[in-house]
Structure I
Amino acid sequence: MDLFLGIDIGTSAGRGLITDITGKIIADYRVPHEISMPRPGWAEQDADKVWWNDFLEIVRVLLQTPGVAASDIRAVGISAIAPCVLPVDKTGNPLRPGILYGIDSRAGAEIRELEERVGVKALFSLSGQNLSAQSCCPKIRWIKNNEPEVYEKTACFLSAAGYLVYRLTGRFTLDIYNAMAYGPLYDIRRKSWDSTYEKEVTETSRLPELIWSTDTAGTVSARAAELTGLPRGTPVICGTADAMAEAVSVGLHRDGDMMMMYGSSNFFILRTDRFLPQEYSWASYFAVPGENNYVLAGGMTSAGNLFKWLRETFPGRSFSQWEELSAQSSPGAGGLALLPYFAGERTPVNNPHAKGALFGLTLRSKAGDVYRAFQEALAYGVRHNIETLREKGVEARRIFAIGGISQSRQLLQIISDVSRCPQLIAREKAGAPYGDAFLAALGTGFSGGISDISRWVRYEHTIEPGDGHRDLYDEGFERYKALYKALEPFMSKSTW
């Protein structure tokens, strides 16, 4: 039997599965974990205690599944939270916890320094995007500025997926899709590192080897085989970011396909047939090599974590109870408007100092209005991204919704109503590890091409936008943008 192992280490959990060549899931396992937030604006995870231990536990459990033989595993695909910055020494040992993606906004000063030293236009011209809290080079510079002893010992700055691939194969790699986060050290047109601005960040010799997500990074080493139970010599592909693996898992493979991932944060990937760098999103390449093989990506820093914060800050109600209260509210949330920038914001605002705000409270405001305002704020953020892309001439023809909070039909309906976009829901909701398994099959020659994912994926239903409250949501969207514009001057004040 030909089996494929896909493992994803996400923000709040690791998940792995084993599929056969038809996409049937043979085994599936999930393990939760936590984020460390030692200071405001910081978000970290321990590479060994979280990423590698999750991987080991997942593989151990999956290989104990009746009917699964380790010798039947033909390839391993890995994805993980990204972009992340993990400095390791020359023997591959982590020198500090990994610094996470856009939810970690510590490097605001370094962003400004690089913009001043390199120039915003030069940054954009070289890497195809502006710097943001999502960018890796400002965080590398932060380590250089604030933890010089760590920086001096660093042999390579790895991603989360790259660290797991290293533990399995002994090779430092990074997929080409993920490289978009490394401006100004990455030349997006040449798909290679660029040494022009090394002095401002770090030597490119400290960066991983760039290969495609489906390229074989190596095979399971003797030591890794001993630790994991995987056969020595099993191919391991380079892998990719969790968001790209999610995109593959729902069937994104042609021009105009958009994946909209609703996890702790929100992230989208739009497949295009043109290279379209723009300041309000991130241009890169799709997971596999080929002609006209580009993507635009972006997303909101806060999505599911907004509702987690609300339930934990005001305990006593379950998720379903909050949704029941929201149903008693009405479109427009009783006049409330929320800015969902609880951890800064990525696209299209690109402001790591952005703050959340709840406007319009009166003595008549109810708890259900507040929850509805949170739901509508996420919807307005999604619309803001989609409309910004549309203004640049890029249209999403099919939108695939995935992620934990996409399980809420109520929330998805609000998002479709506000954004005026239908959303397809895949029947199989395994997410990123499902995409990893497919990419592993593709990369090792067991699948003929990326379009074969359409043989794996089926859709159970579509959320269609309603027309009943269009004018009200148009007005709410304009208020949403105006509220940010009015409050933005105050958001850089650390004491406010």
Structure II
Amino acid sequence: MKLIEQVEREDLVMFINACLSCTGQGEFYDEYSYSYGQKISLDFLHDYILGNYRQLYTLTLAAGINHFNQAQIILKLLATGKSASPNKQSIENQLITVTLDRLPPQRAWGLLLQLRKKSINNRRARSIAQAYINSRGDKLAFQAVKYRSKLRAIASHFHLKLEPELSNFLFGHWEKSFDTEIFEKFRQAFYSASAIYALPFTVAEGLAVKHQIPRKVFLEKIQGQMTTGEKLRLQGSAHKAEMELSIDPQRLPLTKLALYLLSLDLKQRQEQRLELADWLAKSAATILKNTPLQLGKVAAVLDRSYSSSGSREKRRRPLGIALAVDCLLQQVSREYQAFWTVPLADPLLATPRGQTDLANPILDALDWQPELIVVISDGWENDPPGAVAELLRVYYKKIDLQRQVSIVHCNPVFNANDYELKQISPLVPTIGIREAEDLPTVLAFMRFANGQGSLNELETYLLQRAQDILAKS
């Protein structure tokens, strides 16, 4: 029985790890296979856990996993409603509803559209789609404009009840003006090129093509309607149009801010050093307001080897996570010191460089005698290979027999070949991390990844998180 429980716990830990780090995008070491291998591997994991542990699969929605995998779980649960146990349906429905409500709008509407594409139209799916629309409140009009084609397709598929004006707007009954201001702005912009600049950027972009507005002219005039994220995504397009987009990086969350800073050249980072450091500190403080975290004496081993440059789909993400975690740990630790794979005086000037030598910085960290060591690395140790595993084997066998120093390896890269995260040593837990904002979740999950918590404790932990989420909704 114990062996069965161990297998179940390992299965679930592997799945949660994948859901923390993997988003179906290509990584540095599978650049040429792009995202295909990840999507196949991840889809298999979802189906395997759903088929064997449906209740735990559902509770994973409360485990702090990324939005991509939350959407996948909701989709698969709604597609297999007949398999749900009647006495478990209530919490399943509640978690689906709350999680869907918390997803970014583009992700939530995309998920409901996937139900249509997969011809899922059962009573529960219809009810959840209707509840989501009803819950939008004052945001519905804006989202109806921004995601008009998706909402129209979803409403048609599920035969949803809509307010008359919303229905008229979605299905093109524009013979007379609308009372809803943003609907009327869209109607006018459909016929007049000058009116498009009062609309959200993603909506105006399509109408700009319809009105044959030159790209440079359009981008210059629409900047006031663009979000910071949209401006970041369009920097390349703006550069081709020989123009600059004004960006306010202070509005970015911590990991995205770190990625933005790393996209600047070294000279610019040096000139704005104090300002950039202040932005990072304020962004980290914002996270800690919502998720308090207090640690003792902490060391971070941060990988900035060449593979931290990421892939074409995730440029510099591993290095960005390392920089953001460095900033976060500075604020939550009583004492803190960072050890980079290639030493540098200023983390804001970090660049991907060299081979992956983790053993030396871990030795330096151990010499500092911290209570906790957080390693941020993709795990592809190659200078030399296997050095960390041997180092920690000797260290725990000969020096730290009582395991007074805890070590956790946070891996931002999913290994599609074996459905797991690459480990640096079997003696330390390896946990997936998608963003620095996930660090509190990662540390809470550490004991289960290390094999210290039983399956029953893991179930209790997930159930408690689910109950906390539902109580706050």
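Every read-out reported here was derived from the displayed coordinates using simple, explicitly stated rules and does not represent laboratory data. All of these numbers come straight from a predicted model, not from anything done at the bench. Cβ atoms are built from the backbone, for glycine too; each structure is taken alone.
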message: Please compute mean count of other Cβ atoms within 10 Å over residues 15-22 for structures I, II and give me the label with the greatest value.
response: II
task: Work out the source of 24.3, 82 here, i.e. which of I, II gives that when Rg and Dmax of the Cα atoms in Å is computed.
output: II
- request: Assuming -16500 is helix-only ellipticity at 222 nm (-39500 (n - 2.57) for each DSSP H run of 4 or more, over all residues; to 500) as calculated from a single structure, say which of I, II it is.
  value: II
task: Work out the source of 17.9 here, i.e. which of I, II gives that when mean count of other Cβ atoms within 10 Å over residues 367-374 is computed.
output: II
